[in-house]
Each structure stands twice: as C-alpha cells, then as structure tokens.
Structure P
Amino acid sequence: MNRTIISPSILSADFANLEKEVKAVKNAGAEWIHIDVMDGHFVPNITIGVPVVKSLRKVTDLILDTHLMIENPKEYIKPFAEAGSDILTFHYEACADSVSDIISRIKDAGKRSGISIKPKTDAREIIPFLDKVDLVLIMTVEPGFGGQEFMHDCAMKIPVIRENAPENLIIQVDGGINNITSKICTSLGADSLVAGSYIFGHKDYELAVKSLR
C-alpha cells in the first residue's frame, strides 16, 4: 500500500459542528472517518452510537471506520452496518471465544471486518484470524479516552502482524499518533493511522494530515 490511510477520530472533533468537521478533514486529505463507540463497560467511557453513524452517513461519502469498544459486539453489528458503517472493528478481548462467528456476521452484513487488540494483548493471539479479516487495529494507548501518550512497545506488534498476515491486510494504529509517532508506525509496516486530538487540535487540518504521512 503506497499511501497511508488517515482516519481522523471524531472523538476529538467539535460535536456541535460535526458535519463541518468531517467535511474539513476530507478537504484536508483524510480518506476515512474513525468512529469510537464506547459503552462504559468494556472501556471506562461512554461516547456515541448508531444515531451518530446514521447521521454521518447522510453527510459524507468517506469510509466510516467504526471501532466497537464494547462488551457484546455481535449484538450491534447489524445496527451499525445498517446505519452506514463501512468497516466494523471489534475487540478480540471482548469475544475471544467467538471471534470467527463475529467475523462471519460482519461479512454477512456486507461490511469489511477488523479485529483490535489492547496494549496488554500479545499480537500472536490473533494470528489465527489474520486471513479472515480485512484490518487489524493495534492500540498504542489503553482504549477509552483520547489524548493519551503513545506506548512505544505496542508499536512492535506491527511487524509481528505484518510477518504473519496476507499481503492485503490493512494494519491500523490508534493512540498517541502525531507527526513523530506516525513515522515510527509506518516504518514498522502500518498502513492506516487514527489520529484524533492531533488533527482536530491543530490549527491547520491539512497540514496535520500531511505531516502524518
């Protein structure tokens, strides 16, 4: 993959002007929109749900990259798929005993599937599923809140995944991504970067997006 996919996380956007923010990052060169769904159980925070995805689908043609940080992802695949998500990424830790079933449900819904791991999860645990998913999301912070510092040791999971993955698997990294940590991730083999506070907190979104590549 020649061009790094930038997926701004709307967790850090101005929710009073969400449509405007999404259009602004598109104009700045972002290809995807990252939507962090948190339930207050799997992670210690509550964010947004199906209605926001449905609303965003009406105002953008960007890929809606939905990250389900929730306890029971299989119950929400259909609602988020019908709302307009293009990619549905679930956490391995939330459903280690039913990963294949969840991947199948996502595929049956006609969407691309992603699997994510927290910082303390060994990347080798998900190797058996790499040929079944479209994307692997490596968390380089503890999921739940934006603005955390990048955990360098977590980035070393990238080459482990890359060495064991099909050539077309997208490796995405989320957490503490900025103009410096982005280069660490892409040099190790990452294809896609999620950035929230770095982009939406920057005075020039286009400059921020360009600096990540």
Structure Q
Amino acid sequence: MSFSSDYLKESIEIINGLNPETLDKMAETLAQIRERGGRLFILGVGGSAASASHAVNDFRKICALEAYAPTDNVSELTARTNDEGWPTVFAEYLKGSRLSSKDAILVMSVGGGNLEKNVSPNLVKALELAKSLGATILGLVGRDGGYTGQVADSCVIIPTVNPNHVTPHTEAFHGLIWHLLVTHPALKVKSTMWESVAGTV
C-alpha cells in the first residue's frame, strides 16, 4: 500500500468515528447563540488561526452569525503579545469585546490547550474567562481534547487513528466540520455561490 492510500484510509476511519449527534447538537447550539443575539469568537493558533479566519467568514456570510477571530487583528495580537504576554492575548481580547453569557467561543486546536505542558496557554486562559462569565464553550480538537475537552459544553474530538498524523488530520477535519456546520439546516440562511448559480439551495 502507498502512503497516499494509507492516509486516505485513515481519513475514512476518522469520518466513521465522528458522532453525528454531537455535530447536530453543535449546530443547534450555534443557532441558539444567533437567536439570542450572541456572538461567536473563534480561537486558533498556527494553522488553526487560518482556519478560524475562514470559518468566521462562513459563519457570518452563510449563517448570519456575528463572528470574530482575534488572530485576524494582527496589530492588536502582536501589541498584546509584546506588552502583556502570549498566554493572555485571547482572554484580554475577549475582555475588550465584553464577552458575556450570551456569547460563545469555539476553540479550533490540535491539543485543546494544556497548562501543565505549557501548550497553548492562551486557549486555557480564554476558556477560564469564558467559563467564569457563563459563555458557551465549543471545541473542535484532537488527541484527548485537552482543557477544551474538559470544559466545553459541546466538543468534537477528532479520533486519533495514527499518532504520527494527529496534527494534519485534526487540522484537515476542522475544515470538514465547520463546513458541515455552516451547511446544516439549523444554521444555514443563505445559499453558497456555486449552489445558487446552479439553482440549488
């Protein structure tokens, strides 16, 4: 078997390991956030920051859900990193945005944050703040879910089928899952471009 064949088989195994009920629940939760006038803050680091930016566009444009990614504002991100330190960049952004119990945060991460190992402490600090304010916590994470998996109201933990491919599979499935969510009937309010051109919804 080739590497490509093995990698694709792993991807199929991951899909088969996802729980549709969890995905439906997350879509319904996001719809409730929108209905109560809440906002969605999507947090990610590295490749997940790029995913957060793309997902923000889709949630805003397709689902009419007010959404933001702190990493989209590079000036604020780097100023806070320089002046206050990396571990608090997301929490301080959320404080400045007046995060409240009406809002939600969605963490996209491979490990979900781990203070003991000093991995993504900025996610952990943001989660602690969100929890203290009663905001809804959602997660798309890999491995064992980390701190996100421990505190989230709804969390998709992408199954580990090959420990050598945890990062690429997790980050790839971020995209598959958020595209599922923005296409979900509970959330979708506007047709995407090519589907509208083709005359389908």
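Rule-based calculations on the coordinates, nothing more; no lab input. These figures come from a predicted structure and were not determined experimentally. Cβ atoms are built from the backbone, for glycine too; each structure is taken alone.
Taking mean count of other Cβ atoms within 10 Å over residues 34-41 as the criterion, the highest value among P, Q goes to P.
Where does the value 22.0 come from, among P, Q, when mean count of other Cβ atoms within 10 Å over residues 42-49 is the thing being computed?
Numbers: P: 16.9; Q: 22.0.
Going label by label, the one that fits is Q.
helix-only ellipticity at 222 nm (-39500 (n - 2.57) for each DSSP H run of 4 or more, over all residues; to 500) was computed and gave -16500; which structure, P, Q, did it come from? Computing helix-only ellipticity at 222 nm (-39500 (n - 2.57) for each DSSP H run of 4 or more, over all residues; to 500) on every structure in P, Q gives -16500 only for Q. Each of the structures P, Q was assessed by mean projected area of the Cα convex hull in nm²; the largest value belongs to Q. For which of P, Q does distance in nm of label points 7 Å out along Cα→Cβ at positions 90 and 106, calculated from the coordinates, equal 0.9? Only one of P, Q returns 0.9 for distance in nm of label points 7 Å out along Cα→Cβ at positions 90 and 106, namely P.
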